[in-house]
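Multiple structures are listed underneath, in C-alpha cells.
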Structure P
Amino acid sequence: MSRCLNVGMVQSGGPAADFETCLARIKKDVEKLMGGMNVPELIAGVEMAVGCCWKGSPDKLEGDTIPGRVTQELSAIAKENGIYFMPGSMVERVEKDGKTIRYNSIPIFDPQGELIDVYRKICPYYPAESAITPGDRYVTFDIKEKNIKIGVLNCHDWCFPEISRNLALLGAEVLIKPAIDPEGLYETCKTVAPTRAFENQAYFISLNHAGEWAGGYAYGHSMVAAPDGRILYEAGQTPVSLTMTLDLDQVENIRRYGTGYTDQLLRQLPHFNPPMPYAECIKDAPIYKKLPEPDLTVECRKKMFKEEGLLW
C-alpha cells in the first residue's frame, strides 16, 4: 500500500463572503486541481473559503446549518471528483435552547460525498470573532485507502500548542490549518508551522487567505512543513492552488527512529511524562493571579486600553 498522499491546496483570495460566490470559486479551483498532472486525493482550502451568508442576507454572519444547503453542494463536489474534501471553513448556524449560536466550522467529506465530520474552531480569534462560539472537540479523519490520519485545526488554534499535540497523540500524521492570518503577523507567524511540525513529528499544512478580507488584508504565504521541521513549500501573497505529494513513510520513520535519527520526541514523551498540574484547571495556575480576564469583545478591549493609557 502506498503511503504517499497527494494533497491539493487552495490559497484563495478576495473579499467575497457570500455562499454563492464562494461555492462557485471552490468548484472552479477543484476543477483546476483535478485537471493537473498530479491529481489530488485530498483537497483543502482556507478559513471562511466557504462563506458566511447568502446573498442579500441582512445578517453578514447568518451562516447555514450543517448539514444544509451549503454542505449539500460541497458534498456533490467531493463525490463528483472522488476526493476527501475539507474546503475551508464557514459560519455554521445552530439553534440551541431557543437561541442562535454560530461556529467557525470546517465540514469534511469522503470520496462518496458523505459528511464524515465537522470541526468547530476551538479558539476563536477574540475579540474579532466575538460572535463565534468555541468548539469543544478534537477532530481527526482517516484516509482509509492509505491508512493515513489527518488532524484538523483552524487559524488561531495553532497559537495553542496543546491542540496540535493532542491531535498528534490521537494519531494524526498530517495537521492541516486553514486561516485568515492578517498582514502584520507574517514575521511573527512564519516559524509556527515548522515548529508544530517538528515538535509533533508530523506534516503541518498552513493554508492562509491572500488579499482583502473584512476590511483588512491577509498575507497569504501558505506553507507546508515536513515532519522534521523543514519548510517544503511557501506560497506568495496572491491566490494560488497546487498539489503536493507527501510521503507519510517519513512520519513513520521519524517517529520510530527520531528526527535526524536522534530526537525521539514522541517516543520519549510517555517516559518523561511531564507533569501537567493545571491540565483540567488552567485558571488555578499562578500566572492568572496577575493577568486580567481576556477581552472577548472589542468594547472590552478598548475600555482596558483607554484605562491603561494605550488609547486616547
Structure Q
Amino acid sequence: MVTIRGYGAYVPLYRIERTAIAEQHGDYAGGGETAVPAHDEDVVSLAVSAAKHALDHAGVDGTDLDAVYAATTSDPFDERGVAPHVGYAVGADGAVRTGDFQGSARAATNALLAADDTVTAGRAETALVVAADVLHADPGTSAEQTAGAGAGALVVGPDSASGVATVEDAASETTGFVGRFKRASSSPQEGDGRFNRENYLDAVTGAVERLGDVDPDHAAVPEPDGGWGDRALSALDLDAESHGTFDAVGFAGAGSVLLDTVAALDAAAEGDRVLLAAYGPGGSDAAELTVTEVRDQEMTLQEYLDSKEYVTYAKHRDYRELEVSA
C-alpha cells in the first residue's frame, strides 16, 4: 500500500447554531452548529486551503506533485472540475495527472484509492488527494440545519517514503442503494431516515468486515446524521475512540470524510491504528491506517474548529445563495 506523507484541513470561520435555524421555521433544533462559507468561499477555495496545509505538513512542494485527485458533491458547475484548479493553485501543472470524483460522499475514498493505485503502479511518485464540499439546502428543509462546509487533504507517496501514516489495507462494499440524493441546484432529498440508517450500517459494517480482523485504536466514520458512526462501531463490536466533526461542522459530504480522518490522525499516537469508513450513495469504502510519526501542524483542525464567528440566519442564507449562484 502507500504512505500518507502529510495531511491538512480547512473549515470556514463562520458558524451558525442549529437552534438559530430551527427558530426561523418553528422546527425542532438538533444539537451542535454548522459551518457557513464566506461570500468568497467555494469548493475550490476550500480545497486549495486544505491542500496547502497538507503539502506544508508533508514537506512537499506543489511542483513535486505528479497527480491531483479531488472529490466533491457540491461543485455548482456541470463542466469545470476541481482537481485542475487546485493543482494549478499549488503549483502542480503541466505533466500532472488529475482526476475529479463526484456524486457521493464516498468520492473522497474513491479518490484516495485511485491515488493508491496510481502510486503503487509507479505512475506517480507523489499524489494529492483533496475533498471539499459546501452543501446546499433550501430554507426550512430537514437538511438545512446540518448542511456544512469544509475540506481535508492528504499527500500520498510510495511505502518507501517518510510520512505520518501508512495505508495498510482497503476494502469496499458496493450496494447500489442511493438513499439521500440531490438534483443540480436543488435541496437534497433525504428519504426515509430509518431505512437510510439501516443501509448505512449494512454498507459500513460490510466494508469493514471485508478488511478482516481489525482492532483500531481510533476511528473516523463520517456520518450524514448524528450518531450513525457510533452505531456502526457498536455493531462491529469495535472499542475504538471515535472522531467526528458532525457536531461542529455539520455534514460536509466528501469533505467530512477527510475532515474526520484528519481528526483521528491528530488524536493518534505513533503505532496507533486508525479505521476510516466512508459512506455515500452506492455503498462504503473502508481503510486501515497505521500512524508512523506524530508531526505538528501549523494550523490544526481543532484550532479551525475553535476559531469561529457566529452569523445570523439571514447572513447564513445570503452566503449560501451566493455560493450556489457562483
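Where a number appears in this text, it was derived from the coordinates with a stated rule and is not lab data. The structure displayed is predicted, hence computed values, not measured ones. Cβ atoms are built from the backbone, for glycine too; each structure is taken alone.
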For the read-out helix-only ellipticity at 222 nm (-39500 (n - 2.57) for each DSSP H run of 4 or more, over all residues; to 500), a value of -7500 was computed from one structure; give its label from P, Q. P
When percent of Cα pairs over 24 Å apart is calculated, the result is 54; to which of the structures P, Q does this value belong? P
The highest value of distance in nm of label points 7 Å out along Cα→Cβ at positions 31 and 55 among the shown structures P, Q is in Q
From which structure (P, Q) was mean projected area of the Cα convex hull in nm², for residues 151-262 alone calculated, if the value obtained is 8.4? Q
Given a value of 1.0 for distance in nm of label points 7 Å out along Cα→Cβ at positions 119 and 175, calculated from one of P, Q, which structure does it belong to? P
A value of 20.8, 51 was computed for Rg and Dmax of the Cα atoms in Å, for residues 239-302 alone; which of P, Q is the source structure? P
Distance in nm of label points 7 Å out along Cα→Cβ at positions 127 and 295 computed as 0.6: which structure among P, Q? P
Give the label, chosen from P, Q, of the structure having the highest value of relative contact order in percent (Cα under 8 Å, 6 or more apart). Q
Using distance in nm of label points 7 Å out along Cα→Cβ at positions 159 and 199 as the calculated read-out, with 3.6 as its value, let me know the right label among P, Q. Q
